[in-house]
1. Taking relative contact order in percent (Cα under 8 Å, 6 or more apart) from the coordinates of each of P, Q, which one would give 19?
2. Where does the value -9500 come from, among P, Q, when helix-only ellipticity at 222 nm (-39500 (n - 2.57) for each DSSP H run of 4 or more, over all residues; to 500) is the thing being computed?
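Just so it is clear, none of the values below were taken in a lab; they were calculated from the coordinates. Here the structure is a predicted model, which is why all the values come from computation and not from measurement.
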Structure P
Amino acid sequence: MEINTKFGILEATIPEGQKGVGIAISGGMDSATLFYMICKQIRDRKLNIPVYCYVVAYDYDRGSLYNGGLVIKHMRKEFPDIKIHAQMFVTTEAIGHIKASFAGAMYHDTLRKNKWTGTEFRLWYGLTSNPQDDSFQFQEPKEWYVTPDSARTPGKIDLRAKPRYGIGACHPFVLVDKRVIVAAVHELDLWYCFDTITNSCTNIKQYDCGRCWWCQERSWATKCAVPKEDWPREGVQKLIHYGSQKDIDKLWRDGVVWTKEGYLARQELLKKLGNTVTNNT
């Protein structure tokens with residue numbers, strides 16, 4: 001699946017012969033976008049395979065636990081025909097890129113239990129490169145913050161360590177930066193939803209601090225890729241802002257906003273299947 005944006009092409013395609021798809025869910029926009037693209041392909045290509053979501057969080061890390069849960073809830077509603085499993089792991093050791101190790105452990109447990117191979121079932125990460133344009137000027141905050149992964153520096157990305165499509169692991173977004181993600185989300189008409197239910201902040205003491213590297217990266221990408229009239233309003237809850245200012249139909253809102261296309265597809269499916277569709281566990 002490809003999405004063309006003015007900042008580049010966002011591409012993530014499920015290979016043939018997959019028994020399922022594993023995704024590391026961070027609660028951020030990158031992994032949520034990958035999750036959506038995966039589910040859309042499973043439906044459109046009639047692959048009939050399950051999705052396994054792995055959420056790893058530091059103690060009281062609301063960005064991962066709360067927003068990761070919202071993302072999974074949203075996808076289960078928009079794609080009720082897809083079996084979506086969720087597994088969460090909380091530890092004081094899960095900070096920054098170390099989270100990937102714990103997600104990998106849960107992935108290997110699924111792999112072993114189902115007796116699949118690394119070519120039949122892969123763990124997908126929504127990792128992007130660090131900003132590829134000098135217009136991103138990081139203002140270092142006074143408080144501690146999670147530093148960006150230097151291995152994702154443009155021009156220094158090792159595709160052997162982070163292969164776009166490897167055995168056991170996929171990093172399809174690793175060569176594009178956040179602007180491509182944000183532009184693609186806006187193009188998919190998912191902006192109001194994903195800007196509301198995802199969170200990029202890594203400050204464990206304050207929700208959406210606006211000062212850490214990750215908040216600044218998201219703000220920069222938003223201002224680059226999203227029309228000004230669609231920017232979130234400072235000081236106003238995003239759900240309230242988008243719901244009141246953008247005239248979002250209350251009939252297809254349930255705490256979070258989903259796309260109208262997804263809503264209509266869900267209603268059509270529910271009519272066809274009657275009471276057989278339930279929330280997946």
Structure Q
Amino acid sequence: MSLHEFAITPKISVGGSQPPLIIAGPCVVESLDICRKIAGEVKGICEKLGMNYVFKASFDKANRTSISSFRGSGLDQGLEILADISEEFDCPVLTDVHEPEQCAAVAGVVDILQIPAFLCRQTDLLLAAGKTGLPVNVKKGQFLAPEDMVSVIRKIESTGNQRILLTERGVCFGYHNLVVDMRSLVIMRQLGCPVVFDATHAVQIPGGLGNSSGGRREFVFPLARAAAAVGINALFLETHPDPDHALSDGPNSVALQNLPQILKKIKEIHELVVGCPEN
């Protein structure tokens with residue numbers, strides 16, 4: 001199965017010979033002001049580097065460790081903010097869906113639907129997302145082998161939708177720890193879909209802080225460089241102006257001020273390896 005290229009919007013495509021797509025934003029929709037600051041700065045960085053940008057943020061993080069953790073702004077307000085970001089910055093928008101019933105409403109606002117890793121085998125959710133016709137980014141579960149994603153692809157393709165991205169975000173390595181097997185990127189690309197590397201969730205320490213997850217953000221850049229060298233079609237990053245005070249996933253989020261250095265190097269590595277034989 002050959003890797004295919006498809007359009008996210010009339011102006012932006014992913015896969016094939018396209019440069020890596022940058023999917024970046026806060027973990028959750030904290031406020032319109034935070035989203036505007038992040039979207040504006042990241043789009044500016046990407047434009048200078050000649051890279052395409054997709055803003056990401058979740059209206060609800062339904063899998064937070066603690067019942068008291070901030071989950072987001074909720075469906076209605078979250079979609080309103082995402083629509084504002086899309087219109088103001090003229091960029092595609094990605095967000096998560098957790099239930100089949102959410103897909104149609106969310107698809108009316110965003111450009112890419114994302115399936116969380118914990119839900120990547122939920123057939124009804126995959127079918128509902130596929131039926132919207134939008135591109136679907138599926139995060140590979142921390143419990144799955146990369147080749148197991150072929151069944152996920154087939155479920156979505158059964159709806160007639162072939163615009164599918166597969167994301168590597170680490171695999172469980174004992175308790176409270178994730179590791180990244182870079183072979184996964186090669187294996188999933190062989191399934192025929194563009195592959196995404198989630199560099200920030202890959203350094204997460206699930207439940208590592210007791211009532212919340214920890215993270216080792218100092219490893220984001222090294223892992224992102226390694227993934228770019230292996231070959232990726234998109235890089236996923238959670239970023240925040242003040243990660244230590246972010247309302248979700250701060251320990252593994254990248255400081256906004258560090259993004260120019262990271263993205264510049266990712267582009268340089270991509271240009272070095274593009275066209276290199278994989279075998």
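1. Source structure: Q.
2. Answer by label: Q.
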